Every structure is written in structure tokens, then in C-alpha cells.
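Listed below are the structures to be examined.
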Structure I
Amino acid sequence: MANPAPIPSIPLDTTMLPPGLRLAVGLSGGADSVALTRALAAHAAELGIVLHAAHLHHGLRGVEADRDQQFAAELAQSLGIQFHTHQVDTAAEATRAPETGKSSESIEEAARRLRYAWFRQLMASHQIDAVATAHTLDDQAETVLGKFLRGAWTEGLSGIHPVVQFPEGRILRLILSATRSQVESYLAILGQPWREDASNQDPTYTRNRLRHQLLPELEQWNPRIREHLNNMATLARDEEAWWASEIARLAPQLLLSGRPVRGGGRASTADSAIAIDTVRLAAQPVAMQRRLLRHAAAQLGVSLSFDAAESLRQLGLQGRSGQQLALPGPITAERTPRELRLAPHSAKAARSANRAESSQPTEFQLPIPGETTAFGRRFRAQAAGAVAPATIRNWRPGDRVTLRYSSGPRKIKEVLERLKVTGTARATWPVVEWQGQIIWMQGAELAPHSEMTITAEEE
């Protein structure tokens, strides 16, 4: 008698599914979510879980989105699982006016935020205990590569985590070890159709360019690039877990509040300043120095870039007493004889900085081609031939820029909010204007100009 054909499956992590768990699958209708739904439905009885499906209609793509919703509802019905659905206006959320308290964001960002907000609402309603999303090995590779290109720290390179814990419940990624090709092969064996989202081919979206252009190009260099990026995420997550425990152990010993007083002890201050003894800082390995300083800045609500963290570290190790450093965000670092202090900008310091700025010229001419020095930087303009000079100046309310790969112009005010630039740094943020158009902005990659190239290096 012939052996029965094996039941098709995909790599599915069931270790996080205790019996009795009420689990909703985020069912978009795409191949990944359909495969996860079918795989869980096939194993629900033996696992002892209660399966649900959750579909969020994003209010995009018109009739096609309606059909996605109908497809998801019919699939859930055919599998005998409870179906939850909700509709939002993603486009309106993405362009919400700043006076509402939210800056504008991309459609991708808004869709993700709304999706997870709804998942949390479902869990808060106690209808379900956890939500499973269908992120795959390919999604992980794209995420890690995108984070690397943006200059992420190790925590960014940890990519998509298998579990995300919210107060309302957990988000689980159960097929992170499955490739997209495995998913589609599995569905083909089942004869199970899925929905294709045309926006997944749109090169306007960063993830699509990574998926369809950059990763295939990198695979020409190394066919295992996706696997290596996934391994990097695993290593980074494990490293971060260890660092978190080390920072929790050392930070209370090394990060101090208040100011030192004669005879010992510390006096409390009106601000929320954080200080670290520079001798004890220097005694730490370089990696710990960076971690401690970034942790201290995070306590004041500031996320440091690599360059900002290095400048702060050098101030602590080699700075002179009285030397200060304005960091991106609303804090100032000051070197005292024995300590490095981080504190929010005081109103007095802000007024003093504003007066100092107002006494300096705020506009500089940049010949094209040519170079000039302004705002502590050496600007260079390259062009095929001589044209009218550009103007280097502070940004002004109403200024707009077109970011590279963006679908249209954005207010500089909103770009600065996304860059987390505040305080006096925000007021004096430099731009280059030519013929009424902003063609360069500090800290942002703008759409390339057809006639010239602008570069700026710190003096």
C-alpha cells in the first residue's frame, strides 16, 4: 500500500502558541497572510488554539481594496474562523495638519501605525489574546537592509522581532524563517489563490525599490544575501538583549542627577540634568561609553546619531571645562572639571543663542560653480557651466523641499520634526536656495537637481 502524500506546509513557529490561545491572523489577502492563515487553520485543532482573522481596510486603492476585504471575509468563512474587519482613512491620517499634534508621514508609515493601533484595540477588547502577522524571511532581509542604508544602530539592525509585547497583548511573527518562494509554492500545492496589491510594484515606496531593484542586484554578488541579512538580525537581537541587561546594571551607578557639592554628595537642580563622572566614563570600554551616553540622552528624549554620539564622547574624554555642545534635539552637553552634564536647553541659553545668531549674517552667496564657507561648513557647487549664484540661508516658515524618492514637496517644518531637530538648532537650520527652489538641506537627501550638485562638509 502506497504511503499517503505528505501534508504540505511552510516553516511555522508554533512554540509561542499555548493551548487555549485566541489568536487573530492579520489577513490582508496577500500571499504571505493567506499562507499563514491556511497553515494555522490546518494545525489549530492539534495546537488547541482558537483562530480568528483580522482585516484592516486602509481606505486606499478604491474598488480593489473592497475586493481584498471581500476575499479575506470569504476565506475566513470557508475555514470556519471568526472574521474581524475595520476601515480607516490612511491618506487623511498621513496628511493630518500639524495643529492636530501630529506631523505628516508617508502612506507606508501611516498604514502601519493604523494597522497596529487596530490590532491593539482588538486585544484590548478581550476578543483575542494575540495577533499573528505574516512577516517572512524576505521581509526581514528588506527591513535590515533598509535600516543599514539609513545608518541604524545595532537595535535597528535587529529588524523584525519574532515577538512584540504591547500592554494589550503580543504581536507574533510565526513564519519569519519562511521565504516568499516557499509561501507561493505552498499556496500552489493547496490550489489556494491570493490577492495581488499593485502598489507592491510601485517604485515610489522604498521597500519596493529594495525588493525589486537592490536585493536582486546584491544577489548577483552573493546569492545568500537574504540569509545573511536574517542572520545579522538574529545576532543584533541577541546583542541588544545583552546590552540592555548591562545598561540596566551600570546606568544607575554611573549616571547621576543634580550637581556635586563641596564636601561630597549632590544637590538637586530644577532641571532634569544627567551627569557622568568623566574619569569613570574613560574607564569603560568604548562600546560601553557610547551606550551610556546614548542611554543618558534617551532619558532626556533625544536619539543620538553616530556623529552626535561621537562628538559627545569626545567632549567627555577630551573636552575643556566650560566647553559646551548643542546636540540635535532640546539638550546641551557641558564639560565641567569632573563631569559631563546633559541638560535641556534653558530659556536663558536659548535667548542667548538667538541673540548670537541674530548678530551674524544669515545669508551667504554661493557661486556656481565655486565654494564658500557658511554655518560652519564649506559648501561646494558643481555645474556644467557658470550660472547665477545660489543663496545659503536659514530655513523659513513656508519653505518646502522635495525629498529623494518622494512623490511631492514637503514643508521643511515637517521634515525637521521627523529629524527630531528642535531648539536653537532648528531655528538656524541651513538650506541652499537657487532660483526660488531649495536644492540642498542639512540632514536630508533631496531629489537631485539636473543642473548642479551641492555638497557641504564641516569645517
Structure II
Amino acid sequence: MQVLHLSVECFPVAKVGGLADVVGSLPKYQRHLGIDAAVVMPWYDTPFVRENEWDKVAEGSFYQGSEPLNYIVFKERVDKLGFPLYLIKIPGKLDRPEVYCYADEAEQWIAFQHAFLRWIKYDRTAPDIIHCHDHHVGLIPFLIRYANEFNSLKDIKTVFTVHNGQYQGWMGWNKSIILPAFDTWRWGLLDWDGMINPLATAIKCCDAYTTVSEGYLEELYVEANGLQHLFRDESAKSRGIVNGIDVSYWNPATDPLIPATYSLPTAAQGKQENKKKLCAQYGLSEQLPLLSFIGRFALEKGADCLSKIIRNLLSQNMAEITIFILGSGDPQIEDELADLKAEFPKHMGLFVGYNEALAHQVYAASDMLLMPSRVEPCGLNQLYALKYGTIPIVRGIGGLQDTVKDVSEDGGYGFVFAQLGGNDAEEAVERALEQYKTEKDWEVLRSRAMSLDFSWDKSAQKYKDLYDQLIN
């Protein structure tokens, strides 16, 4: 069975969020199951691309509206990521250093999808499954059925995974002239509320769609930025499959990015050594429990509430806690956190930006991880934290409620709160601090966390079962 994963992110080639982590690990685990899985993504001017060797496997040209475009397909030479990786380069469109934030994103993603379909039609064996990830490639299920040029590909099964339903790729109907020529009687499949909506198009046209957790699928039926009725109408072809993590990369026993490696039997000592290093670097006390936040400073992550939560915690529990924040995003949130850092210099550490190595070090050093999310389709940070023996404190939504069990329940290993408003988050942290005071209880909690299996093995099998069902 051949499966091509189509995505605009893949770690470590180009990463902005969790989409990259999923696409950079799921195919490797699928290959363990005998699936011939590969990834196709745009070419970016990133360190990974510059530092590795590539073979040209195809090239061609097409018109995007009246604009002539050339494309080249490159393959990474040695399958360094554990699966074949292909990049599509289009001079003037897909040859840039960043993934997002360009004014012509719609044209970029249309060109990527057009070039991909020409490649698999003219230059390689068509796959059994095209697995599309998020709205950037949401037009593929429509185009292989209704674009005149690609009608020969219509028997390929398509799976579409919703990583975040809030972003849908809306574009005006003026963009329809740059799409590959299609059966105009089918225009309604592209439309939602008077605009071309790639996410809605994918849900209408794909053979099956998945979400990155069961809880998030249920939430999309209720609120999906205007598409909730569509998700309900198409629910017969839906499947909630929780994301996993790559335990060959996220493993405190072998992680080359942390100062002191450790496993379950040596977790207490190992985490303390990592905390000592981090706290010394940022002027914090290694004797106090360390609570961290890692992520984008965005409303959906609840980052706008961080300042309030931190101020309340430090005002009431200054002698009992230190806090470390790693992330970037909204400039106002960055400024608020910088002001807090200046106000509480001995109790708060702050790094504004993206730093993969530092993220590993923070997971290894921290005792607790805070995730006050408004929207969390799956969440990977809580899974990384659990693997590193860092206890998650999360809002009970989406994938967080699927993967974190409150200590009040039998076998619980985390702290879950219901609301972002009020003081629910602070109260959850205080519950954690109270349990932290009893070393034996905290060791039991940490042991439960580190013993959990959130690798890709189970989820990769669920995807295989879905593929088999579609093909058979």
C-alpha cells in the first residue's frame, strides 16, 4: 500500500506548530507496519534543505491562470527521516525561507497542489492513498475528481486530517480562475458562505476525514468556526485518532539535547540535575517546584491569560514556586510577560522565540507544565511532558481531556480544570503544589506519567485500519 502524506510543514524540514511534528513522525511508524509511506511538501530555504543532499526526480510546467510556472520535484537522498521525503520547488512561489505570512499564500498552496497532481499523473506511479493535512492542501480531494486534467486520478482514495479547524484557507471567488480547469457544475463543492473554503471542500470531497483526537471531533460538531453543520452532516466518514509522539526523539533516556539523561528509576535525580542547569542559567531557585509554559502566545493557547495567572500565583505562592515561559507570538503578550519578568526576576524565567533544544531542556527540568488552552485539537506538549515526568496542568478540552486524567480519578496523573476565566487555572496549580509537598505522592504521580505509552504505534495502526477499509 502506497501512501503519500501531503503537508506544508514537516519536522525538521520546516516547523511552525504541531502539524510539523505529526507529519515528521507518523509516516515512519506507518512504515513499521508495512505501509509504503512518504511525505511531499513545498521546498523552503531552510537549514535542513541546505544541509542535505537531494536528487531531482521530476520537473515540468503549467499555467496558473495566465502565469506560466515551472516546478522541480526533489527527493532527499538517504531517507534521513525514516521515510522518503519529496520537496516541490516552484521559483517565485515555493522557494522562500518561511512557511507562512506571505500575501500570496493562496497562490502558493494552489500552485503546490497543482504541481503535485501533475507529478503523480505524469512522472510516477499513483499512490493508493493521498493523505492531506490541513486546509493548505484541502483542494486535492476536489481536484482529483473534478479537475479536467486529473480525472484519471479519481480512483485514488483521499484522507483528510483536520489539525486545526479554526483555519480554513478562505479565498475569494476571483481565485477560481487560477485553479486547474474543473467541472463548473461542481462549484458548490468549493463554496461556503460565498467564498472558496478549502477546508470545507476537503470535508465534502474526501473519502474519509480524521481529527487529531476523539474529543476534538466532538467539539467540531458543536463549534467549528462556521463549519459545525458540515462536520455533522459528513460525520459518517469521520474518525477521531489521537496523535502520538516519536519516542525515538522525545525520550529523556537518550535525548542528546538535555544536560542529564534519565529513565524512570533515575527520574528524581535526573530531573533535579536538569533543573539545576536551567535555573542557574536563568537566575531561578532550583529548590522550588518549577512550572512551565511552552507554546505560541496566541488566544487559542490561552496565552493572553498567562500574565494574570502568573501574577496571582506569584503573589500568593512566591515562596513555593518558580515559573518559566518559552514561546513567542502576540507582541502585546510578549511585552506583558517581559514586564512580569522584570517584576519577579528571581521567580520567573522567560525566553521569547522558538528554540527546539531549550524546549527539550524545559520539559526535562520542569515539575509541571501549564496548558490553559481555549482550543487544543490534540496537543503534543502534554504528551512530551508526560514522557519526561513533568506533570501536566491542563484545561479539559479537545485532546487534552482525551490524554490527561485528573488525579481525583483512579490512576490519575495530571490536573485538569474546566474554565479559563475565574481562578480555575490557579486553583489547579495550587492542587499540584499541595501534592508536590509530599515527595512519595509526587514520585507515584511521576511514575504513572512516565509509564504511559503515547507513542505512534497504536494510532498508526488505526490509520492503517482506515486505509484498508477505504481500499477494500
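What follows is calculated from the coordinates using simple rules that are stated; it is not laboratory data. Worth saying up front: this structure is predicted, and the values here are computed from it rather than measured. Cβ atoms are built from the backbone, for glycine too; each structure is taken alone.
For the read-out Rg and Dmax of the Cα atoms in Å, a value of 23.0, 70 was computed from one structure; give its label from I, II. Display every interim value, and only then the final one.
Working: I: 26.4, 94; II: 23.0, 70.
Label of the source structure: II.
Tell me which structure, out of I, II, gives 16.3, 47 once Rg and Dmax of the Cα atoms in Å, for residues 40-223 alone is calculated. Before the final figure, lay out the partial values.
Details: I: 17.7, 52; II: 16.3, 47.
Traced to structure II.
When distance in nm of label points 7 Å out along Cα→Cβ at positions 48 and 440 is calculated for each of I, II, the greatest value falls to I. Suppose Rg/Rh (Cα atoms, Kirkwood Rh), for residues 80-119 alone works out to 1.01; of I, II, which structure was it derived from? Clearly, the read-out refers to II.
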